[in-house]
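Participant: The structures considered in this document are given below.
What follows draws every value from the coordinates through simple rules; no lab data is involved. The structure presented is a predicted model; accordingly, all values stated were derived computationally and were not measured. Cβ atoms are built from the backbone, for glycine too; each structure is taken alone.
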Structure I
Amino acid sequence: MQSKSDIRKAILERRTRIAHGEKKRSEKRIIENIRSLPEYQKAKTIALYFPVRGEVDLLALMHEEGKIALFPKVEREELAFYPARTPDDFVAGSFGIPEPSGDGPVAVHDIDLIFVPGICFDDCCHRLGYGKGYYDRLLKANPGVCAIGVCFDECFVRHLPVEPWDASVDCIVTQTGVFRSKCEVQ
């Protein structure tokens, strides 16, 4: 099996090769699939992410009526979530990723749904991120929170190497559908 670093490199390369027009069409379908999720329809407070390095852009969900949109901010070794409504609500943050500049984080247990970016996901709803462990720590510390992974079909793989500290998501949304784990819960 390939190492995590080899998989990261290969999938990031694959993601950068997605043509701009195809990427935009895929993102539109991903957002339609998200809007059809019962978890999304019931959610009032959603945690999004600011897309970087070719990640799926979900910023269109930022202005959904009846929903409060939150975004992550790195605070020490953890993620905290703050409201944001416009691009003016962001400043350059950790690792060059835009972070919300507002005051007053929202407690994770008050978030109905967290969208989790990743380099890739697999059939068991495992995620491979950039290797810093922020989302793994967040999800492990908050097992009751609903976490939805988001990626392009091109970044959905059959199997990823998993370490004990890796957290999985509840389901994955791509442009072709919603995928729930095909693996037994351990």
Structure II
Amino acid sequence: MKILILIVSFLYLPLASSKVELKPGDILLQPLHCWACNLIEGQTNSEYSHIGVVISASEKEILVAEAYLKVRAVSLEEFNSKTQKGLTLEVLRPNFVSNDLFKNYYKHFHNKPYDRNFLWDDEKIYCSELVQKLFEISSMQSPRATPMEFDVNREYWERYFRGEVPDGELGISPEDFKQSGLYNSIGFL
């Protein structure tokens, strides 16, 4: 019996102590706690309502690009501080990461306004749109935008969009990245 406990303890130890080492290009799926977040999670049948991407990783600091209030680069600690209490970030890793990811983020997206209406073809950017378009510009694999639906909790979507729901407009969600099959889930933070 003691040998069995020792073997089980030995096998569990690496899992319990392993830590995800983030690299540029890693996608961070995040559960947030807000009214609109609950709508997104319900519509996409997901626990994730926000997404960011690591654009720089060193021993000193990890920078995450996100569209939250505006498009910005924040520390991993600041990004993670918004995670819903008791939940964790999921990390997806692409097979190929462009050397131009950091440069392309700053050249094309930094400080753009946030798009609360989730419209694809305007100057404003929302979180999933940022990651998709940054990957596309950087010649990295990304799921394609598809026509969006707002049929789950329709009355709340009508209130959110003030009566002008963008049914059928192109869009993308954090769950689209998770379900795409283009990335490997490497763990949780």
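Participant: Quick check for you: by distance in nm of label points 7 Å out along Cα→Cβ at positions 118 and 150, which of I, II is greatest?
Facilitator: The maximum falls on structure I.
Participant: Another question about this same structure. Here volume of the Cα convex hull per residue in Å³, for residues 94-165 alone has been calculated and equals 117, so which of I, II was it run on?
Facilitator: Going label by label, the one that fits is I.
Participant: For which of I, II does helix-only ellipticity at 222 nm (-39500 (n - 2.57) for each DSSP H run of 4 or more, over all residues; to 500), calculated from the coordinates, equal -7000?
Facilitator: Of the structures listed, the value fits I.
Participant: Please state which of the structures I, II yields 9, 39, 40, 12, 0 when P(r) over Cα pairs in 10 Å bins from 0, in percent is computed from it.
Facilitator: Comparing all candidates, it corresponds to I.
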